[in-house]
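Student: Some structures to go through are shown next.
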Structure P
Amino acid sequence: MSITIKGLTKVYGEQKAVNNISININRGEIVGFLGPNGAGKSTTMKIITGYLTADAGTASVCGIDVAKNPIATKKKIGYLPEANPLYYDMYVREYLAFIAGVHGVADIKGAVERVIALTGLTIESRKKTGQLSKGYKQRVGLAAALIHNPEVLILDEPTSGLDPNQIIEIRNVIKEQGKDKTVLFSSHILQEVEAICDRIIIINKGQIVADDKLNNLTTGNKLTNNVVIELQEVVDESIFISLGKPIKASANKWVFTTDKPDLLRKELLEIVSKQNLNIISLVNESNINLEDVFRQATQTK
């Protein structure tokens, strides 16, 4: 396993930011790591990279215990944190050469040119990092994470600030790197996660609430059927109060998530009949998207 976490726990005061979680990730996997703000994503990634110490449990990278051998594990990891740390008074090539030197890269000039070309930095490479747009600063951060050709990539919001064209370019870079590296990819842009990742881990309130192949989570999941009703009339959601809170898809279209779709359809028909409303359509949607999975896994009980 390239990343192995066993019983990992981190406590801040009375709050368990990470609560006894275990994860195994293999080489060649691109794994989406999702969760609401404050769910424990960044804390987990900081423990894996050695920036934080765990209160209990272990984290290993390429078979090396992070707590016991932090320097050895850092050599294996390329890390782009959410708050991308750059020296704004350094030129792009200068900064990347500095990072390559920290990692002990033998051919610093060659490594710099390689990652500049890989991340599309060529036209901006003679500027100071502080002069770059947010999107190009993200590219510099990704280039720094790749400069020493690590076995494991930990990417926290890597496409933040990129325009649509830049996102596609960086997406392709990540997918290419994922062929022979282990990639743990965190983002709030679920469409990006769907486009890049083949496995999804969702954390909520410090605990793992989903861990499976993307296809398994979004296809034929009996626990997350959607029942969609479309009416001729525009109605207020209060008429559905007995069925829980639906999602308003449009002025007269409502989506319900349920584990009992047949029963819900029957109850909807009863409500509509009592209200003398007209149905345009009432259907089950067994195939759901990642947004539906995320919402169900992280909703407040």
Structure Q
Amino acid sequence: MAEVGEILAGNIRGTGKLSQRHQLERHKHRLGEARQIMSAMQSLAFMESRKLRGFVEIQQQVVKGIDRCAADLLAFFPGMQPAPPERRLLLVVGSERGFCGNFNESLIQRLERTLSPIYEGFVACGHKLCTRLEDHRQLIGAVAGAALMEEVEGVLKRLTAVLADQGKGPHALALEVIYQDPDAQEPVTRTLLPPFRNPPVAAPRSGHAPEILLPPEQLLAELTHHSLFATLHEILYRSMMAENQRRTKHLDGAVRHLDQSLERLAYRDNQLRQEEIIEEIEVILLNADATDLSQKEE
């Protein structure tokens, strides 16, 4: 009877190991699927950031071209600069999707340090950022961001509509934007309105005024409109590029962590398999001993 009890105990132990191995296999399968998804997301983020780099460079040249035109115009008509604005507004450009580390957290920290009574409030752009700030008492507008580069045009239209609505009134509006830049470690603050306060290039020292077809005031207003549109375009591209770079880095760490977890599970799976084989051998030996004992008794 003692031998039979040991045999039964051995069978139960073997069944327990088998159940653990099945659980491990299911866990490995789920982690493997998660790893494939994250690896695909990492590859897409890397390709998107590479694609955005060329567009950022082109948009930078557009903005610089407009600034040069404005600098040339103001060099000959310096009295056209408007009076300092009486109203101030902030725009914060965050991420539309997740898996990008502390991308939005650092923007929120910069926003809290920047906000003061001189600002009427702020507009947030990007679903993930807007979700974090939806209960903020100074939030006056929320705009969905772009998940892909092709969606930037739609975001720009919605954003300019919100800003135009906020800009209505007899007093001029000052607008500053906080965003993540791919070339900076911390969020960047940039003045959009009024423009042309600090031209990036010196005005040409020509003795002849530029030949223009519009009155100088009207031309400056047109340049201001184009400058705002082009600079917002550049900022959205730069923010998306920084977001995808952060996502690539964040997912790279997550994939490495999953690889380490899968290695540990594979090691544990092999360990359980070896224990299962040993227990099966023990059961076989016990069965053989029991058979020999019964034959001797007969």
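Taken together, the values in this text are just the output of simple stated rules run on the coordinates, not laboratory data. Just so it is clear, the model here is predicted, and its values are computed rather than measured. Cβ atoms are built from the backbone, for glycine too; each structure is taken alone.
Student: P, Q: which one has distance in nm of label points 7 Å out along Cα→Cβ at positions 182 and 230, as calculated, at 4.6?
Tutor: P
Student: Have a look at P, Q and say which one yields 1, 5, 9, 11, 11, 10, 9, 7, 5, 4, 4, 4, 3, 3, 3, 3, 2, 2, 2, 1, 1, 1, 0, 0, 0, 0 for P(r) over Cα pairs in 5 Å bins from 0, in percent, as calculated.
Tutor: Clearly, the read-out refers to Q.
Student: Can you say which of P, Q returns 5.4 when distance in nm of label points 7 Å out along Cα→Cβ at positions 150 and 238 is computed?
Tutor: The read-out comes from structure P.
Student: Separate question: Just checking, which of P, Q has the largest value of Kirkwood radius over Cα pairs in Å, for residues 38-173 alone?
Tutor: Q
Student: So, one more: To test your reading of the models, identify which of P, Q gives 33 for relative contact order in percent (Cα under 8 Å, 6 or more apart) when calculated.
Tutor: Attributed to the structure labelled Q.
Student: Can you rank P, Q by distance in nm of label points 7 Å out along Cα→Cβ at positions 110 and 126 and just name the one with the largest value?
Tutor: P
Student: If distance in nm of label points 7 Å out along Cα→Cβ at positions 54 and 190 comes out at 2.1 when worked out from the coordinates, which of P, Q was used?
Tutor: Label of the source structure: Q.
Student: Of structures P, Q, which gives -23500 when helix-only ellipticity at 222 nm (-39500 (n - 2.57) for each DSSP H run of 4 or more, over all residues; to 500) is computed from the coordinates? Each step should come with its number before you reach the end.
Tutor: Values: P: -9500; Q: -23500.
Computed on structure Q.
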